[in-house]
Structure P
Amino acid sequence: MGIIILLMNVLVLWEIWGAGNHELYEEGEFIENTTAFSFMFSGILLLFLSLGNSGLERILTLIFSATCLMFFLREVDVEDFSIPHGLQLVASGMGRNVVFSLVYLLLGWGVLANLRKRVDFKIGPLFRSEVAIVVMVGCGCILVGDFFQHLDSVMGEEILEMNGGLLILLAAILHVRTPIWKG
């Protein structure tokens, strides 16, 4: 998958700089759609993976899934789609923020309840897992992309966000065979 991400970057940059196709990084175009669908597929995959997990691993997988779905809804302007108004309220803006805050509160409560049972819990293994490292690099790309947004570099922002989304998708795929936390 890493080779696919690299190849995708080469092709996108070639298309932008070599062919002058600057539309690729505009709002609602190829790069932004790639980012959004990477988050959506990651969230759905992780949601299904959580069904096969238990305890803390299940909760961590659900947190990962919820975060991916939140990123998906952040990338997609649901107001532009022909969906019921109630869904638009819940999936965008303040409604989305409230829903995800409640989800994180519930999942956070689950983490704390699970950790109280474990006297030997160490957080170090979480940050050394293959999945967590790829997620952190992906999140780093998203954060640096946000910096580019403040510099009014739409191309830099969108390409970095695409890479962040693809790396998070890679982490979700890795999670099929590797736990988030080995404890």
Structure Q
Amino acid sequence: MATTDAGIKYMQSSRITRIGCFGLVLVLVLLILIGAVGVRAEINKKRSVAIGAYNRMVEQAEKAPGVLNRMLSFNCGEDAGVSVSEAGNSVARLSELDAPSISVLEGIWDEIENAWVEVNRGCSMSLSEDAFRDLTIEMEGLRNRFSVEKGNFEEAAEMYNSALRTFPANIFTFGNGEL
């Protein structure tokens, strides 16, 4: 009978050990899942900051052709008109692109800058007019906001990309590409 009691106690002890191990594994899995959700949330937050800065860059680029077109009313010459038209077409194509890269957006901004140079060159006689100066100030504001948002984007993208490459994010963020 003693052997039977010992055998029963061993079986109960073994069962309790298995249940305890299963419970421990379950708790560990839950902790890993909770950690993964937290890591993903933090990564997504960093990504949304970068995307927000990028979208504000796009907003500045979309405003620029309107300002340049108003500047053209000062008879700035044919070259200025062609350059502004080309920049406007490039900006319009932004909405057609699924997810334009930062380099595409920078290229479009370069076209805007070149158009602005052409406008200023062609409208040099108008620089003394208050309305033209106001448009120039508005264009400089767009340029400054674009530049600030570009810096914000670069900083946020670097933080996001760095977070993707570090542990434990590099385990839990499959499918997220760098910006």
When distance in nm of label points 7 Å out along Cα→Cβ at positions 35 and 59 is calculated for each of the structures P, Q, which structure yields the highest value? Q
Matching -0.65, -0.77, -0.83, -1.07 (log10 I(q)/I(0) by the Debye sum over Cα atoms at q = 0.11, 0.13, 0.14, 0.18 Å⁻¹, computed) against labels P, Q points to structure Q
Tell me which structure, out of P, Q, gives -30000 once helix-only ellipticity at 222 nm (-39500 (n - 2.57) for each DSSP H run of 4 or more, over all residues; to 500) is calculated. Q
Comparing distance in nm of label points 7 Å out along Cα→Cβ at positions 27 and 43 across structures P, Q, the largest value goes to Q
Value 49, 34, 19, calculated as Cα extents along the principal axes in Å, for residues 75-154 alone, assigned to which of P, Q: P
On relative contact order in percent (Cα under 8 Å, 6 or more apart), which of the structures labelled P, Q is highest? Q
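Just so you know, all these numbers are worked out from the coordinates, no wet-lab data involved. What you see is a predicted model, and the numbers here were worked out from it, not measured in a lab. Cβ atoms are built from the backbone, for glycine too; each structure is taken alone.
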